[in-house]
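The structures considered in this document are given below.
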Structure P
Amino acid sequence: MGEGEFRYTALPKEAQLAPVNAIYSEEKAHLGQRLFLVGNDFGGNPFEGNDDAFNGLVIDGEQFQSNQFSGFRVDGVGSDIKKIKLSNGKKLVLVTQNQSRLLAFELN
């Protein structure tokens, strides 16, 4: 909230299927805060298995968007998220993945 003041908000159950490794946040007019989350961990103990049930998530304000609706889907181990602005004005969210390709999602 700023100036050392915080507000606790529980994440939806869809964000708790595996570890969340990175969150990107942006303010969106009339919607409030929009969050992009990525995660997973494929380095699990052989007896416990991997934590890989998370495919990324977009949260607009208090509402989460499914992968099918948002188009934001990261199946692998998402490690970081950054936003860039191209010279033509388009904005992209870039997601890095461990030992996999860079993913780019256009913001609207």
Structure Q
Amino acid sequence: MYVVLDGVHGIGKTTICRELGKRNGIKVLPEIKDVILPPPVLGPQSSDKLKSQLWFLRQMILKNEKITNGSIVVSDRGITSVLLYSKVLLDEYEFELVKTIVNSLN
């Protein structure tokens, strides 16, 4: 089972995931150090929104590789949030690109 907490940045998703993991013995999928893309700068100072969404997308892919059959895991962001943020932040072409990548993963 894969439990995902979605929400806006800074709302406490990671904290809740850690608490769920501690209290219930559930594996938590934390942010994974990515050797290809550095973590994005979030907020108004963010300059490359496509690169930031690709970073979040790669996080989902890397996290999925850590899931084993029969395990219960919790994560602080899901693929749906990548699509939602992409729809809001990116232009139409960039959004379609991200959406195509997401659809190919399913």
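Bear in mind that the values in this text are calculations on the coordinates, not laboratory data. Small disclaimer: the values here were computed from a predicted structure and weren't measured. Cβ atoms are built from the backbone, for glycine too; each structure is taken alone.
Taking relative contact order in percent (Cα under 8 Å, 6 or more apart) as the quantity of interest, name the structure among P, Q where it is greatest. Before the final figure, lay out each step's value.
On the way: P: 19; Q: 39.
Comparing P, Q, the top value of relative contact order in percent (Cα under 8 Å, 6 or more apart) belongs to Q.
Let me ask something else. Who wins on distance in nm of label points 7 Å out along Cα→Cβ at positions 40 and 88 among P, Q, i.e. which is largest? Don't skip to the answer; put the middle values down first.
Numbers: P: 2.9; Q: 1.1.
Looking at the calculated values, the largest one is P.
Have a look at P, Q and say which one yields -16000 for helix-only ellipticity at 222 nm (-39500 (n - 2.57) for each DSSP H run of 4 or more, over all residues; to 500), as calculated. Present the calculation step by step, with values, prior to reporting the outcome.
Values: P: -500; Q: -16000.
Only one of P, Q returns -16000 for helix-only ellipticity at 222 nm (-39500 (n - 2.57) for each DSSP H run of 4 or more, over all residues; to 500), namely Q.
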